[in-house]
Structure 1
């Protein structure tokens, strides 16, 4: 069987590996003698690297790259422009290379609904089954999280695509734990729905993300403070970065143990955060640009705890499958949940929960004190707890049944 994955934002091994979901699914299917390939953007959304070749193999999975509108800016308008340009270029790519791909199954993934629509029509041309995957509920996420009006013409347009794809797909898949509730509320059919959890190929992680040296500049952070915590991923105002920075100042002004915060990644709030730190002479918060995953894991493992932060929003009732959450679980260090992670994510399975409401300073400070006072035995217990969660709910071996159902 030939399976073609189409994801505008697919992760690329060694290049942009923040999310390798479809690469890992493809590898698992390849082991079952299916022939898999992936179409994605030549320009990574997470990194600034561009792939300058039309196709390349990674671990026997063939990637095909499509150009798109390019900009160093990172905001919602630019993301929409990139989606539009990528979907148009994908359409013309299929026109010019119609005979190159002859899939039995086309597997297209959100959030880029326009690209999924192009993928659907290509699947029909090829008489292939169409699988529609939702990892981010567009356009609802833009209404709930970014205050777009439901009457906005772009939102109306995207909503029509969403309805069309749900109704026309042979199978609907999501990594969101409670997505079936969204289907019911939206009056979509649940008969062709399959929940395919976010997962880690732990063997792949162990093999490819090995120990590496941390720079002297970054080592100095750990030598200068009693404890270091980390927030990895998008440095965006949405995630309450300002609350984190202010909470570190409050903690250090009242505690005999000194705590540093590392913000690692990029995003629309990074420049503002850097200016704020400089203006206020803050020397216990450090901003580090995007790093490869081996470096990231080595940095995380040296920290006392990690931070997840989402505001309370209606959309999260349908589930949270944050990528950084799984990186933290794999790293085995305690996780502070700021927001609804304990209710709507895999972390509700944890026996060791550290949680605070979003933006509530006193609750954040209380958790900081708890996390900074954990002894070695408790830390080992938490590490084992996280390992068990990954192996029981989020490993490659736990999704075999779902994969078999999707690709039968």
Structure 2
């Protein structure tokens, strides 16, 4: 079996002492030695090299917990080094440092994240000891590197096909978890998003990213949507929540492009709400702009009918598509969900913060509620509250959990 950096790092993590290792590559020896000295004073083992090739060798030999990479170097630049780390499946913390402008630093960080690297932060030059200490502390407490690696051999699983999904639907193997959405201002419960999972008898739990695209272009998508709605509405109707509150708890359901081709979609949804005694005003349907673009005329008709009946509509992943603004004006949305990529990169990226701020202001000007996804730190909450963002959702608040856990945690 190929011995990847990821596998060796996993072995190293189980054997290492409490002292973490920092490996630095910077063509400016003085800067590199300064970083090394600061790290050692903070209790880290540290090594520095000016040679990118030697750095890559040391990644395999020394197995650092953190690497700091300068962008501007002769020969192989820092962006190329980051790409090479991604090829080697490096799963530890990465710090990017350089004296180039912040837009270039931010772009390098985004590129590295999209390659699957865990970027702990950006260190612009010149930096202070406090800047370095803050980044190293973030690496020391951050456990995300333990969650991104896929199990060895996962890629060897047979591809999911339509017949497997047909059997799963027939045998009711799909189930739901719910992720809370809270009021940014006070943290009180505002809503619950239903998220489908597949409990495969041999593979265990399979997440939607592995099967939704397979279903999307088949008639089975409608069957899955029906099962999800029935499960979610039945569960939601049994919650001990006020139905007359000025701030009612909402149920969010995702709706696919395939469903928007169904001429009787609205009637089916209305019947299910009546059957489960759920007020349409407490149900939000979330869809991406690409879903609405697939059949624009039909989508406009069906979504308008849903709004007439009292259902709420949310445009999901706002800001990531080519026509978000057009769809926002064209379709009767009541909520904008700020894409998590902007929120999660906001602590390091001034541009991302500006985008989030602009989307929240846009929502206010159009009379729409705003929800920020991807809340993974106290920083994100502290940033969003003064902006007037209505709702927040993310792992810092709660991961998706089963219905019983929701009842217990929120006393509903």
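When distance in nm of label points 7 Å out along Cα→Cβ at positions 24 and 120 is calculated for each of 1, 2, the greatest value falls to 1. Looking at mean count of other Cβ atoms within 10 Å over residues 248-255 for structures 1, 2, the greatest value goes to 2.
Taking Rg/Rh (Cα atoms, Kirkwood Rh), for residues 208-383 alone as the criterion, the highest value among 1, 2 goes to 2. Calculated for structures 1, 2, distance in nm of label points 7 Å out along Cα→Cβ at positions 80 and 256 is largest in 1.
Given a value of 11.6 for mean count of other Cβ atoms within 10 Å over residues 184-191, point me to the structure among 1, 2 it was derived from. Of the structures listed, the value fits 1. Taking mean count of other Cβ atoms within 10 Å over residues 64-71 as the measure, the highest value among 1, 2 is held by 2. Each of the structures 1, 2 was assessed by FRET efficiency 1/(1 + (r/R0)^6) of positions 56 and 288 (r between Cβ atoms, R0 = 41 Å, to 0.05); the largest value belongs to 1. One of 1, 2 was used to compute mean count of other Cβ atoms within 10 Å over residues 168-175, and the result was 14.9. Which label is that? That value comes from structure 2. Looking at Kirkwood radius over Cα pairs in Å over structures 1, 2, structure 2 comes out largest.
Just so you know, all these numbers are worked out from the coordinates, no wet-lab data involved. Note that the structure is a prediction, hence the values are computed from the model and not measured. Cβ atoms are built from the backbone, for glycine too; each structure is taken alone.
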